[in-house]
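Each in structure tokens, the structures are laid out below.
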Structure I
Amino acid sequence: MSDLNGRTALVTGASRGIGRAIAIRLAVAGATVIVHFGTDKDGAAATVGEIERAGGAAFAVETELGVDDDVETLFAGVEAGLAGRPLDILVNNAAAPPAGPLGATTRAQFDHLFAVNVRAPYFIIQRASPLLREGGRIITISSVTTRMANPSQTSFAMTKGAVETMSMTLANELGARGITVNAVAPGATRTATNGSFFEAPGLAELVAGSTALNRLGGADDVADVVAFLASDAARWITGQVIDASGGLFLGPRA
């Protein structure tokens, strides 16, 4: 599949996990991929290396998100690497992890979550907008935590609810340029970096049993959904949240 030939894509948080899978999937489809990372330089190099070994093109850009001047620092590297080319696809994947339940979350943790998970994607889109080609794609990674109650992830779920609303409203604003704006909401997804979490006795089986498709998700499951939304085939889909959880907690099975 090479329907993204000649296009460029920025994927934030692409040094590992779902972000790495998305970057590789877009590159396999033909896009030149900008691999953003915050601290994992080796991981970003591994992502770029895997893309290049597969015959694709990529370069890495380092920026810590959630701090002053983060977006300008990011786009200094992005524009240098693009060398005058426009941007076609933006994937906001980078996110800070859940900070804990109500009684344990500190004000600093709360502020950090919103700085990374909400403020950064919003202003990345603002900064990317002049670079985006007509008919471009913006995809932000959300979470199924927005449709279920998990007391240990309240503040995290709030951030993901915010980017879902952002995606809907920006779809309306940017649609006149043919730009689609959507969100993808993964569920329980096993990756190389979080695999040990699912090794707790019975946990993987418990989660799989709560999923309509009766298995844990993988990073490639999410990456394929993102690649579809980035393609011409998804040109008539915008302002939507695509659940990519395999049907997690849809209800009891008969």
Structure II
Amino acid sequence: MNVCEIARGDGPVILAFPHVGTGLPPGVAARLNDEGLLLRDTDWHIDRLYADLIPGLTTITATQSRYVIDLNRDPAGNSLYPGQTTTGLIPETTFDDVPIWRAGHGPQPADIAHWLDQVHRPYHAALAAEIARVRARHGVAVLYDCHSIRSRIPWLFPGVLPDLNIGTDGGTTCAPELETAVAEIARDSGHSWVLNGRFRGGWTTRHYGRPQDGVHAIQMELAQISHLAAEEPPFATDPDKAAHLRLTLTKIVSALAEIAPGLARR
């Protein structure tokens, strides 16, 4: 099974897209209900949103739906946000707490073990290999983990999510210069934003972000209202919104690429 598509660049920045996949193996598709088959919680179109922002980017793009297994969850099954509502390795509901599996056909422990082996571990092995390749070339690697989510999900958070949600796990997953640069660009962008708010970085950001070892990680969770025509089927992109947002995203990834060489010389 092809779990991801990789485009190798010669720069220090890696963009990861763990939740854009819509692939459903037959054994999973046959067990999902009509709600599940909508794939509502996909990070719709963000791989295209980030496409070709600057030269030299490496991209790793998941092919399988997060309903098969969530690539941004701890493989040990530990919660990302203890005490807060969230979904697990294989979600049983949407982010609105609506069941996605046909009655009596939900995920079992054997499913978790199987998809960890077939999808989760191969994806992260590929990502780790790209991080190692980029770090060997540049002395540093910057992993920018790309996500999106609907702006109103009462089951997960109150109110309306800001457009730009920057996560560095309280500043632990990247150098301060990187965090400051992204925050300043967000502040001046005209978009609403927050640093380490409801989404402070998922398992990928926390697992790989080791500034002391030359690997810096940042998660960006985009509110889908910032680039979609509507946060409901068919989840179409709004070209004008997307074009405006791409200006900000270009500034962000450009800043990461410009700062990275200085981090390698420390």
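No lab work stands behind these numbers, since they all come straight from the coordinates. Computed from a prediction, not measured in an experiment: that's the story for all the values here. Cβ atoms are built from the backbone, for glycine too; each structure is taken alone.
For relative contact order in percent (Cα under 8 Å, 6 or more apart), the highest value in the series I, II is held by structure II. The value -11500 for helix-only ellipticity at 222 nm (-39500 (n - 2.57) for each DSSP H run of 4 or more, over all residues; to 500) was derived from one model only; which of I, II is it? Answer by label: I. In terms of distance in nm of label points 7 Å out along Cα→Cβ at positions 164 and 204, the structure with the greatest value among I, II is I.
Where does the value 3.9 come from, among I, II, when distance in nm of label points 7 Å out along Cα→Cβ at positions 180 and 196 is the thing being computed?
Computing distance in nm of label points 7 Å out along Cα→Cβ at positions 180 and 196 on every structure in I, II gives 3.9 only for I.
Where does the value 0.8 come from, among I, II, when distance in nm of label points 7 Å out along Cα→Cβ at positions 92 and 124 is the thing being computed? It traces back to I.
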